[in-house]
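As structure tokens, here come the structures.
Coordinate-derived values only; no laboratory data. This one's a predicted model, so the numbers in the text were calculated from it and none came from an experiment. Cβ atoms are built from the backbone, for glycine too; each structure is taken alone.
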Structure I
Amino acid sequence: MERVSPWLLLLVLLVAASGPGARADPQVPCYFVFGDSLVDNGNNNDIASLARANYPPYGIDFPGGATGRFSNGLTTVDAISRLLGFDDYIPAYAGANNDQLLSGVNFASAAAGIRDETGQQLGQRISFGGQLQNYQAAVQQLVSILGDEDSAANHLSQCIFTVGMGSNDYLNNYFMPAVYATSRQYTPEQYADVLVSQYTQQLRILYNNGARKVALMGVGQVGCSPNELAQQSSDGVTCVARINGAIEIFNQKLVELVDQFNTLPGAHFTYINAYGIFQDIIRSPGANGLTVLDKGCCGVGRNNGQVTCLPFQTPCANRNEYLFWDAFHPTEAANILVGRRAYSAAQPSDVHPVDLQTLARL
């Protein structure tokens with residue numbers, strides 16, 4: 001069977017979304033992004049952090065080069081923004097101007113978590129709490145730009161918000177016992193409860209400040225990343241079960257959280273099953289043109305201690321065949337596949353209750 005390029009799939013969806021003739025306006029007036037290194041596009045560039053990607057070979061396939069994206073090219077939210085009809089990629093909050101603020105900004109920060117201490121061994125980062133503070137400041141700017149609170153609230157109610165937190169609360173907290181005590185304080189079930197309790201309070205701040213169309217991105221299969229792989233077996237990747245098991249508990253609670261928020265007036269929350277989507281990709285990699293699942297295109301993982309790409313390191317040439325770009329972050333090819341299924345669900349289990357193209361119409 002001939003392999004189909006993820007880029008070609010994205011192009012087909014873009015054409016279908018925009019329809020015939022001239023390019024239509026975006027399906028929503030604005031798109032706001034919260035998250036960690038999976039979607040950070042430059043907010044960590046000018047802070048004292050080890051979690052930075054503003055150097056080659058990061059961005060080797062991105063038009064702007066090394067912008068701070070932890071990928072060779074597009075992130076998942078870049079793919080989503082294009083599918084939503086935005087001509088330009090959503091800019092980083094750091095340095096964004098008023099016009100950009102109107103159409104949405106990206107608040108994500110590499111190493112960030114739901115818990116404030118998460119990722120502290122990597123230096124400065126903007127936790128989800130800090131990202132919410134930046135968002136509240138942005139809302140006040142929007143009030144000034146649009147003239148009054150009602151106009152700002154109406155504008156924000158039409159925007160899509162994606163929030164992807166939790167990966168670092170496991171990778172750079174719970175499963176790092178030499179630095180953090182959480183795995184000794186809590187069972188995986190208890191830890192998921194603690195995280196979701198804090199996450200609920202944080203998301204309520206987002207709702208109270210105008211967010212109505214909110215997609216929670218589930219945590220992916222961290223236990224299948226090159227940084228965590230136990231071994232490579234003859235029948236595919238053998239992932240670290242204790243890590244993925246803990247994440248599955250957390251993700252299930254996110255589904256319940258979405259249902260809880262959807263009882264609030266005007267709320268349209270949804271869950272994107274990144275874990276299940278990634279699982280499908282790993283089970284049938286050839287269908288998407290992927291051949292290398294167990295190591296990064298650069299940065300091969302804990303075997304040599306190298307998680308991210310070294311500055312000016314020469315990466316693999318066949319990047320579209322790799323699932324992972326470095327030892328933790330997916331390639332552009334994988335990000336496009338996930339973004340496509342978040343936007344237009346390939347099967348019912350991809351989302352709960354709706355995909356992003358449906359959310360845009362609500």
Structure II
Amino acid sequence: MSIEDILMDGETVFRNHSAFNPDYMPVNYNFRDLQMEGMAISIRPALHNGRPVNTIILGQCATGKTTAIKKLFEKVEETSEKLVCCYINCQLNITRFGIFSQIYKKIFGHNPPETGIPFSRIYQHVMKHLADNNQGLLVALDDVNYLFQNQNVNKIFYDILRAYEEFPGVRTGIFAVLSDLEFRLNLEKNVNTVFSPQEIIFPLYKRNEVLKILNDRVKDGFYPNVMSDEIIEEITDYCFDSGDLRLGIDLLRITGNIAEAHGSRKIEQKHLDEAIASNISINLENTISTLNDKEKKLLKIIALKKDTISTGELSKEFQSKSNLSHSSFNRSLKKLEFLRLVDTKYKGKGSRGQSREVILRFNPDEICRCIL
């Protein structure tokens with residue numbers, strides 16, 4: 001089949017390709033009613049001229065936290081104008097200016113100017129609008145632990161939670177979302193006293209729940225009878241054993257692509273076998289290929305350790321081998337973490353503040369092979 005045939009061929013096993021995208025919002029969102037109710041209780045006071053209840057939302061990756069928040073925020077916006085709900089990914093926005101630019105965009109529909117306007121003016125525009133329109137503000141800070149890396153977290157929390165001191169009547173709250181169950185928010189006393197959150201826990205999905213979620217995604221994304229129950233069961237087992245629902249959804253997409261590449265109108269066992277064999281190595285190679293030389297050097301140092309290492313020890317070794325600064329190390333480590341090549345876990349206070357362990361997410365020999 002020629003490239004033109006591949007690109008223009010109208011035959012497909014997919015009913016909706018977007019059903020397998022990371023940001024897809026499923027029509028059927030199951031097994032999180034208790035958590036949704038807890039968040040709704042936190043929001044309810046803000047719909048009656050009170051303040052939202054500050055809440056910590058805890059759960060490992062791929063347990064439905066982000067989807068639950070976005071679904072609930074949609075419902076609030078459909079039913080009331082008394083509360084502005086703003087979701088922010090803290091992996092992408094870690095500064096005061098970045099956080100409040102997202103809030104500004106949510107309220108006014110466009111970003112503030114990136115230059116020539118001080119933070120204080122953006123802050124005043126946001127809070128004055130809320131005060132003038134008698135609206136509350138609820139900010140969901142997803143992966144909030146990233147704000148601790150540049151010491152901005154106390155300022156950001158203070159800016160949001162104590163806005164009423166400068167703008168009387170403004171009602172604000174925070175949903176702090178954490179994937180690291182061992183991490184705890186170490187806030188300054190003047191911030192913590194006004195934060196005082198409740199906790200909502202998102203547990204891992206059970207196997208039967210994973211099966212139902214993947215079945216729903218198959219119905220949303222594929223035409224009828226494209227994938228058998230047996231293959232869905234096998235993908236469910238593979239996904240459940242990994243502890244990551246996203247892996248199962250990704251395998252659905254990849255097996256569909258492989259079936260189409262073979263000109264098949266059904267997804268067969270051989271397509272799944274090929275997807276499982278190729279998925280990890282191909283994705284890893286593609287990800288590593290996007291790194292620059294210093295990021296690859298840091299990743300190789302981590303891989304050669306074949307064990308966890310503290311950020312302090314890693315920084316010293318990286319600087320000695322590369323003659324680069326600690327700031328360069330921090331930027332490189334953030335990139336590796338953002339691409340989910342490594343995880344970091346807070347383990348207490350070190351000489352530079354919060355000390356973390358760096359954990360490689362893939363086989364170290366495979367990492368080294370892809371770097372060469």
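Once mean count of other Cβ atoms within 10 Å over residues 150-157 is calculated for all of I, II, which comes out largest?
Evaluating mean count of other Cβ atoms within 10 Å over residues 150-157 on every structure, the highest lands on II.
Any idea which of I, II comes out highest on distance in nm of label points 7 Å out along Cα→Cβ at positions 294 and 318?
I
Hey, helix-only ellipticity at 222 nm (-39500 (n - 2.57) for each DSSP H run of 4 or more, over all residues; to 500) derived from one of I, II reads -16000; which structure?
Working through the options, I get structure II.
Output the label of whichever structure in I, II has the greatest value of Kirkwood radius over Cα pairs in Å.
Of structures I, II, the maximum of Kirkwood radius over Cα pairs in Å occurs in II.
Quick check: 4.9 is what I get for distance in nm of label points 7 Å out along Cα→Cβ at positions 166 and 254, calculated from one of I, II. Which structure matches?
It must be structure II, since only it matches.
To test your reading of the models, identify which of I, II gives 0.95 for FRET efficiency 1/(1 + (r/R0)^6) of positions 134 and 262 (r between Cβ atoms, R0 = 41 Å, to 0.05) when calculated.
Considering all the candidates, the number was obtained from I.
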